[in-house]
Structure 1
Amino acid sequence: MPLLCDAPPPRPERLKITSVAQLFGDYEALFLREPIIQSPCGHPITFMGRHFFHLAGFDRKYRIERQLNYILRTSDGMGKYKLLYAGARARNLPTALMTFKYPDEIWEDNPKSRARWVYLKEYDFKQDSFYVSLVNPWRGLIIPFTSFPCKRSDLNRWRRGQMLSFPKATAAIRRWLP
C-alpha cells in the first residue's frame, strides 16, 4: 500500500558498474550535463563534480580535481577506490536524481539530519521502496548532501521537522540564497 503518493513510479533502472571511469561517466551524464535542477519547491540544486564521491558512496572524501585523471584512466574495476554499502548508492544514482527532481515530500529542519532539507520519494519496488536525498545551502548555492535507499520501517525518522508544501516552499528558501 503506497504511503507518500497515490501511485509510486517504478524505480529507475540501476547502473551496472564495471569501473570507476564508467561510473563517473554515468554520474556526468546524469548530473553534470544539466548541473542545476529546479525542484518542485523552488530549490535550484547545483551539482558539481565534487559531489561524485559522496553521492556514489565512496569510502573516503577525495577531491575530484586531484583524482579526475586517475578516474578517467581506470577503465577496469575500481582501482584504489572502495564503494560502501555494497555499491547501492552508486547503482542507484538514477533514483537519486529522480528523488531530487520529483520528491513526494520535502522536510525542513529535521532534528535527526545535518542537512537543511530532506527529500523523500516512494517507488514501486519491494525492497527499500523509499529514497532519501539530503540537500544543504552552501556558499550561496543549494547543493546535494547525500542520497540513499530507505526501508519503510526507517521512513518516519526522515519525516520530522516542518513539511514544506511546494508552492509556499519557494518563499521558505529565499532566506538561504543571496
Structure 2
Amino acid sequence: MKEIKGYVFIPHFIHRNFRPLFGPLGENEIPQENESRSYSNIITNELTLFSSSQETKVSAQEYFTYFTPEKISKIECARIEMMVADSFNEFSYFEDKNNLIMITNPTRDFKQHGLYGPITNIACAHGVLPYQNLYLNGFTAFNIQNSSGKNGLNHYERALYAVREANRQGQLPATIAQFSIKIFKKKII
C-alpha cells in the first residue's frame, strides 16, 4: 500500500470542462529547451505532488504567466491524499472505505497514469467504459452516496468493475485508491 499526500494546483479553462491537476516536475521530466517550468500534470509525473502549499502557489502563478486571461478563469490550490493499492491482494482493504477511484498505470504504449471515478457527465463518457476521468467528472469518486443501487453494485464493487474493464477493454494495468481532495485556495489569479 502506498500513501500519497501533498498539494496541486487546478487551472479552470474557459470554454472547456477539463480540470487537470498539476504537481512538480517528475524525476524523469525535463523541460523543453528555453523552458524553465517547475510544474507538470500529475498523470505524467508519476503522481508526484507538491510538498508545500507555498510551492504550489508559486508554481500556479508561474503557470498563469504562460496563458492569457482569456483562456483561464481561475487557478485553485488543493490538498490531495490517496491510499493506493500496490497489488490486487490489497484491494480488500477498500471494501469498507469510501471515495474510491481507479488508477491506470503507464504501459509502453500509454505512457501516463489515469485517474477515474464514476460517470457524472454523459457527454464526456468514453463509449461503454464504466468510468470517467476525474478531470472531467468534477473529481467525483465512487462513494456510498453515488453508488447505492446502481446496477446492483456498491461503491467498492463499482471501482473493482472499473479496474476489470480497464484491464479487459483497455488492456491497461489498474489499481484502486482511496481519494480525497480539498480546495484550500479558491482563486489565485
Structure 3
Amino acid sequence: MALTDKIRFNYDDVYNAVLGLERRQQVLLLTGVGVVTVILVFLAIYIFTGTISESREDYEGHLDSAALLLGRAIEFDELQKSYGQLGEASSKLGTDPLNTAIYGLAEELGVKDNVASVTTVVVPPSTSQFQEVSKSVTLKNVTLEKLIQFLDKLTRHDQLLMSVKKLNLKPDVSRKTVIHQATMTVSTYVPSKSK
C-alpha cells in the first residue's frame, strides 16, 4: 500500500460520516469548520496586508533613494557645466590666464606702470580636476583708492575666479593716501592638465 493511498481523501465517506452524526454534533462540527475557515481567512488577510505595508515602506524608501539620486545627478550636471565654463573662460585668457587677468586689470585701472613684478608661486600639484595657480603681485607707489579698486575688480572678475590669499602693505609715511608697496598672493583654479 502506497503513501498516496493512505492520504487519499474520500468525500463520500466524509459526507456519510457527517450525515450519520446527530443533529447537535452536525451543528457543532459545521460551526467549528466555519470558525476555522474565518480564522484562516483573517490570517490570510493579516499576512497579505502586512506584506503590502512592508512593500509600501520599501516602495517609499526606493522613491526617497530615487529622489536623492536624481538630485545628485542634477548636481553633477551643474558641476560639469560649470567645469566647462571655467575651462572656456581660462582658455579665452590665453596660456597664463592669471597673468593676463592681472595685467589686464592693471591696465584698465591705470596702474600698469605701478606693477613692479608678477611672479609665479609654486603650489603643490593637485589630484583633483582643478589645479591651483598662484602669482605674487607687487604694486609700488599706488594710491589707496586705486589699490582698493584693483582688489575689488580682481576678486569680482567676470571671466576668472580669483582670490587674494595674502596681502602685505607698506604705507608711504610722507603721503597718507599712497601705499609705498603692496604685495599680494593671487590664486585661481584652472582645469588640471593631467585629467
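So here's what we get for this one:
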{"item": "If helix-only ellipticity at 222 nm (-39500 (n - 2.57) for each DSSP H run of 4 or more, over all residues; to 500) is computed and equals -4500, the structure in 1, 2, 3", "result": "2"}
{"item": "Label whose coordinates, when mean projected area of the Cα convex hull in nm² is calculated, return 26.3 (choices 1, 2, 3)", "result": "3"}
{"item": "Structure with the greatest value (metric distance in nm of label points 7 Å out along Cα→Cβ at positions 38 and 70, set 1, 2, 3)", "result": "3"}
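Just so you know, all these numbers are worked out from the coordinates, no wet-lab data involved. This is a predicted model, so every value here is computed, not measured. Cβ atoms are built from the backbone, for glycine too; each structure is taken alone.
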